[in-house]
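Student: Structures are listed in the sections that come next.
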Structure P
Amino acid sequence: MRYYRCRKAIGIGILFVLMVSTVGAIGNTTWKHTPQPLGILEYEPKSHDFGKMYQGVVDSTVFEIWTSGGCCELIYNLTWDCSWVTVFPTSGTSNGEHDPITVTVDTSGLDNGFHYCDIMITTNGGGDGIFNVTLEVIHALHPLLAFTPQTHDFGMIPQNTIETTTFDIWNSGNGTLNYTLSSTKNWVSVTPLSGSSIGEHDPITVSINTNGLQNHTTYLCDVQITSNGGNDIFTLTVIVGTMPTFEVKSITAGLLRIKTTITNTGTGDAVGVDWKIVLYGNGLVLRGKQTTGTITSLPVGAEQTIATGAIFGFGDVVVLITFQTDGAVPLVKIFKAKLLFFYIQI
């Protein structure tokens, strides 16, 4: 009996040592999360030289962004700190298709000489890049026509509606600039129709009246500018009809879920709005990586709150929120978040 008890005690001791060793080994095991390769950034060309430009001149160029591989879509953002440069669009996604990016420069107010601007391209893990633009501002010795902006898109406007916009005309050279304006369409009016400038900016008002125009139709009009400093065209575009427009009112996060509220700020009701919330990045998402749904109806002025399913994970992630429906411009929001197990911090 004593021998049996001794053997039993020894067996229990060995079992205890094995359990402690196993637990210790598990506790000391280093687990490493290897992020999947996301979309790989590609863009061409890498730069553009506008060459010599007179002061007050506006010009544009286009480059393309796309992804050449990886497991997921490429999400990109563009930023810059040059007031004389504008970029459209400033963000987007690509699954392999080439997205055109328009870069516009306006030399109004720039000093004579060389000017440079770097447009930074950042992505959700597919690499970063820089698109560089350069130009040289030179001075004209004679009257020179300058105006900005050079185009205006009224977007979608209902029938029987009057809308206005303005642009500036001025002389970016020497002497006196004399100019006249005329419209090629009877639904467009321009005020004033003539003027002169020795350098001051003259505001020009352009009004459109959609009374009698066909619904669901795109209209273009050229406002002709004739001057002793050159001739040019101010172009405007309008789509007659109604269209929903989405705007994010709020985004909140906390325990388990991300919530966002959108509002229809457009001129038409939205039907069948598909939405998606996706989590990307190097963080570990164990649950709730993607949530999708459909808003059956969103009338003009109405708002709707949607939420993800339960999210559980750890680390830094990128959150992509999209809303889209037929006849409306898709809404895309991208921001960073941190997962702390059951809690989401933005």
Structure Q
Amino acid sequence: MDFSLSEAQTELAGLVRKILTERDNPWGDLAAAGVLGIGLPEELGGAGLGFLEQCSVLCEIGRAVSPVPYLSSVVLGAGAIASFGSEEQKRQWAVPAGDGSAVLTVALAEEDGDDPLSPSAFAERAGGSWRVFGVKTAVPALLEADLVLVPATAADGVMVFLVRPSDAGVTVQPQSLTDGADAGRLVLDGVALEDGRVLGEPGSGAEIAAWLVSRGTVGLCATQAGVVERALELTAGYARSREQFGRPIGSFQAVAQRLADAYIDVEAVRLTMWQAAWLLAAGRPGDAEVAAAVATAKFWAADAGHRVAHTAVHVHGGLGIDMSYPVHRYFTAAKRAEFTLGGATAQLLQLGDILATTEP
């Protein structure tokens, strides 16, 4: 089988790398180059490509540890609205997110719950509209977002609401994540929303939430693949140039072995990510094989990402913990991706549940 990237993925990755490394306004330049909308349908102003191409973009964002909100705004926010939204919702939100004139985000993490598919945020019907309550935390790009997709539990199951930060009853509080990225705490205190602010058909909320979590998880894995790949490149380069006892430290067996192990880990993150991305792109939601592939990819992104991040710091020595040195950015980015949407142990537990329910 041929596991090489397509010509479109390769060319797209090269364009994104050039923009992220050479331009001063990466978000605006990505929008101007038409990169943001590549995964959206042509009728919404996109290029009609797919999730695999979006993962190529995310890998390059990880390599550059760029703070652009591509995953939250375009892949998840605009992607979910394009897939499940009404024509009005698509026109109002998916189109401007695809051209960079609006920023969307998704609120999955909660202070008092660790399962984004069973949100503790809740909604109740009152006077012909919905009232939404709850607290979401570490919401990416919340301070610049024009719209937030908020899963909440209602009497008939999970629903996904479209919430504006300016809506009455919404409080936005700034937060700083492990890697210094901007995020926010979203407090919803009886936010009144009409039916037009519900995403999807009645009864589809659980499917939409699962779509967001699975794509968000693999998107994180794609970002992590870029992070650890570039971290290893920087570390190998340092090991070739840094001399101790009259020879490069990379020539010492202990250092060489750690770098070799890191290479295997980087390949594991990359390959399991592409396997999960391919299965998701094939459109098999709810399939046990897809769920297992997503959990496997996130396990490697977390477990191997942890090892590569620490290898980079240890081989660099004192420079590795210098916050002004480039490798520190890759360490903190890898640690953030390690635990977002569940660390390695959580993925193993999920895999165990999948195997228990699929054994003959």
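Student: Where does the value 121, 49, 29 come from, among P, Q, when Cα extents along the principal axes in Å is the thing being computed?
Tutor: For Cα extents along the principal axes in Å, the value 121, 49, 29 is produced by structure P.
Student: Continuing with the same structure: From which structure (P, Q) was helix-only ellipticity at 222 nm (-39500 (n - 2.57) for each DSSP H run of 4 or more, over all residues; to 500) calculated, if the value obtained is -3000?
Tutor: P
Student: Right, next: One of P, Q was used to calculate distance in nm of label points 7 Å out along Cα→Cβ at positions 119 and 263, giving 4.5; which?
Tutor: Q
Student: Next question. When mean count of other Cβ atoms within 10 Å over residues 103-110 is computed for each of P, Q, which one produces 18.6?
Tutor: Checking each candidate, the match is P.
The numbers here are math on the coordinates, done by the rules we state, and not lab data. The shown structure was predicted, so the numbers you read here are calculated from the model rather than taken from an experiment. Cβ atoms are built from the backbone, for glycine too; each structure is taken alone.
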